[in-house]
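These notes open a run of structures that come right after.
Bear in mind these aren't lab numbers, they're just calculated from the coordinates by the rules spelled out. Because the structure is a prediction, the values reported are computed rather than measured. Cβ atoms are built from the backbone, for glycine too; each structure is taken alone.
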Structure P
Amino acid sequence: MDKLLVSIIHYPVYTLGPGKRVGIWLQGCSIRCKGCMSVHTWEFDKSKAIKIEEVADILKSFKCKKLTISGGEPFDQHESLKILLNSIREFFNDILVYTGYTYEYLLSKDKDLLTLIDAMVDSPFIKGLESELIWKGSENQRFFLFNKSLSKDYLPWVKKKKEKVLQIVEQKDKIIVIGIPYQKDIEVLVNEEL
């Protein structure tokens with residue numbers, strides 16, 4: 001049975017994409033950006049493996065049509081991600097993926113996979129390249145809207161300045177910060193976790 005390494009699934013998410021969304025953070029990242037706020041998602045921890053069918057059922061159980069996928073690095077689990085997206089594509093009408101890879105790299109690797117998502121934020125986080133925009137952690141990151149029917153939702157969102165709005169949620173035995181803080185705040189958040 002195919003599995004996916006999953007760090008967190010949370011609903012509702014208000015800070016990673018327009019509207020009320022389901023959020024899933026995949027476990028494992030080969031990019032490992034310096035200054036990343038999600039270092040807890042870097043290890044390819046096999047104890048976090050969940051059957052893809054179960055992941056799909058959990059995501060759909062919230063009855064929300066908007067999904068944000070982050071990590072870790074979602075495309076490091078390329079084949080499993082593709083299976084998941086194929087199984088949920090008809091249910092979700094807005095799938096946003098955050099990746100540290102570039103669009104050009106992903107296009108050369110598997111352009112069919114990109115047809116399963118509606119929007120994407122690409123490129124690695126670069127410490128020191130602060131962005132004022134709500135959707136990206138560093139200025140080099142780019143936004144792609146593949147599903148133009150979602151323009152009315154995404155176009156105002158991609159122009160939005162950071163408001164320091166983060167979600168702080170308790171899940172089991174940990175506190176989770178959801179959203180994209182200013183870079184100076186990442187250091188505080190990460191140091192508080194240690």
Structure Q
Amino acid sequence: MMHVAGIIGLNWQVTQPLFIVLVPFNLLATTILLLLFQPILTTSFYIFCLICFITGYLVELAGIKTGLIFGNYEYGPTLGWKIAGVPIIIGCNWLTLIYCTGIISHTYLRTNWLRPIFASLLMIFIDYFIEPVAMHLDFWSWQDNNVPFHNYLGWYVTSFFLQLVFSVLVPVKQNPMALPVYLIQFAFFLSCNLLYYFL
């Protein structure tokens with residue numbers, strides 16, 4: 001429901017300022033809702049969450065400072081409070097997507113070595129649709145408004161590492177919200193892209 005409202009609110013000039021403010025809170029609420037449906041909460045699961053959050057933040061920090069991991073980009077104000085130029089909430093975004101794609105890959109694939117590969121490809125797939133929306137709403141901006149190829153390579157390598165962490169530390173790889181959250185986020189970004197293209 002939040003994402004449906006967001007499609008309208010973020011793309012209507014009258015309501016856009018309010019919905020821009022709500023973006024980081026929506027990301028946080030999505031992460032919390034998702035994790036509440038994790039059936040077994042263990043120490044190793046919390047360690048996974050912490051590793052995912054911190055790694056996501058640090059790789060973004062290294063990314064904006066060096067330009068080597070994802071390319072040359074910088075964050076705008078939309079994602080909220082920053083430390084050293086990186087929004088704190090970006091860690092939640094990495095955690096949510098890694099967790100969802102990890103659950104999906106373990107649910108639908110039986111071959112262990114294929115799971116992190118497939119999950120990382122799901123990460124790249126959704127990022128392809130995130131990027132135009134992120135630039136339009138000033139989540140972040142790219143040099144020359146061009147998303148470089150090695151952004152997706154950086155996403156893949158980072159995702160693959162975190163998927164290995166997921167496979168080791170998450171004890172029960174089932175969550176009824178994982179696929180819906182991923183599909184809802186995909187539908188949200190796809191809808192926004194279509195609006196930008198046709199309007």
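Observations on the structure shown:
- Source structure (of P, Q) for relative contact order in percent (Cα under 8 Å, 6 or more apart), computed value 30: Q
- Which entry (P, Q) yields the derived value 14.6 for mean count of other Cβ atoms within 10 Å over residues 47-54: P
- For semi-axes √(5λ) of the Cα gyration tensor in Å computed as 23, 20, 17, the structure of P, Q it came from: P
- Looking across P, Q, the calculation of helix-only ellipticity at 222 nm (-39500 (n - 2.57) for each DSSP H run of 4 or more, over all residues; to 500) that yields -8000 traces back to P.
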